[in-house]
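What follows is calculated from the coordinates using simple rules that are stated; it is not laboratory data. The structure presented is a predicted model; accordingly, all values stated were derived computationally and were not measured. Cβ atoms are built from the backbone, for glycine too; each structure is taken alone.
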Structure 1
Amino acid sequence: MYIVVVGGGNVGYHLARSLLSEGHEVLVIEKDAQTCERIGEELGSVTLRGDGCEVATLETAGAGRADIFVAVTDHDEDNLVSCQVARHRFEVKRTVARVANPKLVPIFHRLGVDCVVSSTMLIMEHIEQEIPTHPLMHLLTLTEAELEIVEVRIPPKSAAVGRMVKDLSLPAGATISLLIRRQQRPQIPTGDTVLQAGDQVVAVTRPDMEEALKQVLTEGSR
């Protein structure tokens, strides 16, 4: 595959080195001349000095034949713009962007970036797997379908405890698809399944309904 990487910092350098070791064709676009020189000395002729947000630079890089376009600069705005130019001007089928600010992840998705990587969110998810600090954890984002797969732990004081699934006021489009209960096999719940404190449920929901789903499953009665 031909992969274009915008940003020759630590992330871009190590990504390019790993991709090259697997036999892919890689081009790194980087503004800084010294960084280009350093990468060239260590990885060979795989750099192009220029601005990955500019059409002319991407045209020189041959973005039109790229299988994957990756933007990993230190600037979220540049990563977004370069991915949009690659998608809309050069019709690159797969775009990947690094994001420093996790609040921008849904915005990147809405603006057409296929895969958004937030190191903050990745680290938090690992922490929450070991030491649950939040009742709702993201498992997967289905970008094209505009859906989120989340895991929710039912706290003891939740109004959902002791209620059947069919009696819950779940937000529109939300579905509880799996129930995990301690010392029992995971089960696909039915409408008559009664939720218990400590249950872990895997649900599918629209991103804009995520907060409403969390309230139904975790908050006490009002």
Structure 2
Amino acid sequence: MKAILIDITKCTGCYNCQIACKDEHVDNDWLPYARPQPDLGHFWMHVAERERGEVPKFKIAYIPKPCMQCEDPPCAKAARGGAIYKRKDGIVIIDPEKSKGQKKVVKACPYGCIYWNKELNIPQKCTFCAHLLDKGWKEPRCVDVCPTGALTFGEEDDLSDLLKKAEPLLPESSTKPRVYYIGLPKRFIAGAVFNPEKDECIEGAKITITDDQTGETRSTL
């Protein structure tokens, strides 16, 4: 089964993946997998920005979001007449012909990765560039253009060692996605230790905090 591993710690927010997706799909008809992507409004590979903290203690993470290619896709359950199906390699496809008028499948995706094409009257999303894989390409365009190696594509079994360190997006959705993440942004605590006698900040101080409710402690490195 095909899968993508996305390492957030390596993503610099260059948007190459998002641009490459546009280049591959806008004005290009890749039947039977996809009709052309609109110029505006669709991001089949969307780089989301997650901001945390306040200046000067501030962090930003870039989270590339293609279709999660779920093992148990909610969109397929919402579709009628076999409009959404899975290939043998696990890639979930929205049939451009059978899905006409089925706008409700857009809201069925918990990840917000399905878009409505008003002009064609169909739902659309990332296909893992299935048309290229069928031609012998080793990876989708988004993975091919990533300059930092933040995106890795391959067979799920071949990526098993790397996936041990990864986690899914929105695990509570229970969709069994085949897009995995390393370094998803978590809560963080930042600050400075000040010595009023010397009127300066202390460098290299070790700080320990305790959660009053759970008793859990965390220390700086």
Next item on the list: Using Kirkwood radius over Cα pairs in Å, for residues 62-181 alone as the calculated read-out, with 16.7 as its value, let me know the right label among 1, 2.
Entry: 1
Margin query: As an exercise: mean count of other Cβ atoms within 10 Å over residues 6-13, calculated from one structure in 1, 2, equals 21.9. Which structure is it?
Written below: 1
Checklist line | Origin of the value 15.1, where Kirkwood radius over Cα pairs in Å, for residues 150-205 alone was derived from one of 1, 2 | finding: 2
Notebook entry, point to check: Of the structures labelled 1, 2, which one yields 14 when relative contact order in percent (Cα under 8 Å, 6 or more apart) is computed from its coordinates?
Noted result: 1
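1, 2: which one has helix-only ellipticity at 222 nm (-39500 (n - 2.57) for each DSSP H run of 4 or more, over all residues; to 500), as calculated, at -9500?
Here the read-out was taken from 1.
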Checklist line | Of the structures 1, 2, the one that 21.1, 75 was derived from, the read-out being Rg and Dmax of the Cα atoms in Å | finding: 2
Notebook entry, point to check: FRET efficiency 1/(1 + (r/R0)^6) of positions 118 and 198 (r between Cβ atoms, R0 = 30 Å, to 0.05) was computed and gave 0.55; which structure, 1, 2, did it come from?
Noted result: 1
Notebook entry, point to check: When distance in nm of label points 7 Å out along Cα→Cβ at positions 30 and 70 is calculated for each of the structures 1, 2, which structure yields the highest value?
Noted result: 2
Notebook entry, point to check: FRET efficiency 1/(1 + (r/R0)^6) of positions 14 and 102 (r between Cβ atoms, R0 = 35 Å, to 0.05) computed as 0.95: which structure among 1, 2?
Noted result: 1
